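*Asks:* Below: a set of structures, written as structure tokens.
Here, each number is a calculation from the coordinates, and none is a lab measurement. Please read these numbers as outputs of a predicted model, since none were measured by experiment. Cβ atoms are built from the backbone, for glycine too; each structure is taken alone.
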Structure I
Amino acid sequence: MDDREPWHLDKRVPIALIVMITLQTGAAIWFAAQLDARVRWLETSVITTTTTTDNNRRDIVAVREQTARQDEKLNSIVQLLARIDSRLERMESSQ
């Protein structure tokens, strides 16, 4: 007698078990596909956020430099106004 029989499904295995295993396998595949899609979206989002952050940093540096220049100009204007004020006071006192 040959002990090597081809594989076959025993009639004692309930159909419900086969259906449940098939459904679980399908659910696992669906879950993996959804997870892959979400990871891809997150990777894209991280790249976009990183690019935006780099651009914002450059903009902040530019604004800081511009503010520093404006502060210097304002100080020059204040000094000029102080000199004009002192000259006006001297002119008024001499008259």
Structure II
Amino acid sequence: MAEIIIPQPFRRHTSGASRVEVSGRTVGAALDELIANFPGLRDELFAEAGMLRGGLHLFLGERDVQSLDGLATPLPAGARLILVLPISGG
């Protein structure tokens, strides 16, 4: 099992859950399972082309999955995926 940390703005789709356990063996499979359980997250996470929305980052531990194998990145048992929203300000 892996754990996905859900940022506050997305928790309206997870009934307030800040953490969700998934059993996918890759980042993509984990996100597919997350969306199957919480369909409202699809538009929050993915652009039309099936890629993560611009500005949205997904970390496996301390590494952005885009610097690894993207959605094909394997998930070891006990992995923690952290969704990070873009921050704006000035």
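*Asks:* If FRET efficiency 1/(1 + (r/R0)^6) of positions 40 and 72 (r between Cβ atoms, R0 = 35 Å, to 0.05) is calculated from each of I, II, which structure is the one that comes out at 0.10?
*Replies:* The read-out was computed on structure I.
*Asks:* Mean count of other Cβ atoms within 10 Å over residues 32-39 computed as 10.0: which structure among I, II?
*Replies:* I
*Asks:* May I pose another question? Of the structures labelled I, II, one was used to calculate FRET efficiency 1/(1 + (r/R0)^6) of positions 8 and 48 (r between Cβ atoms, R0 = 25 Å, to 0.05), giving 0.50. Name it.
*Replies:* Only one of I, II returns 0.50 for FRET efficiency 1/(1 + (r/R0)^6) of positions 8 and 48 (r between Cβ atoms, R0 = 25 Å, to 0.05), namely II.
*Asks:* Given a value of -32000 for helix-only ellipticity at 222 nm (-39500 (n - 2.57) for each DSSP H run of 4 or more, over all residues; to 500), point me to the structure among I, II it was derived from.
*Replies:* I
*Asks:* Among the shown structures I, II, from which was the value 9.2 of distance in nm of label points 7 Å out along Cα→Cβ at positions 16 and 80 calculated?
*Replies:* I
*Asks:* Separate question: Which one of I, II has P(r) over Cα pairs in 5 Å bins from 0, in percent, as calculated from the coordinates, equal to 2, 9, 6, 7, 6, 6, 6, 5, 6, 5, 5, 4, 4, 4, 4, 3, 3, 3, 3, 2, 2, 2, 1, 1, 1, 0, 0, 0?
*Replies:* It must be structure I, since only it matches.
*Asks:* Determine which structure produced the value 1.9 for distance in nm of label points 7 Å out along Cα→Cβ at positions 24 and 64, calculated from the coordinates; the candidates are I, II.
*Replies:* The read-out comes from structure II.
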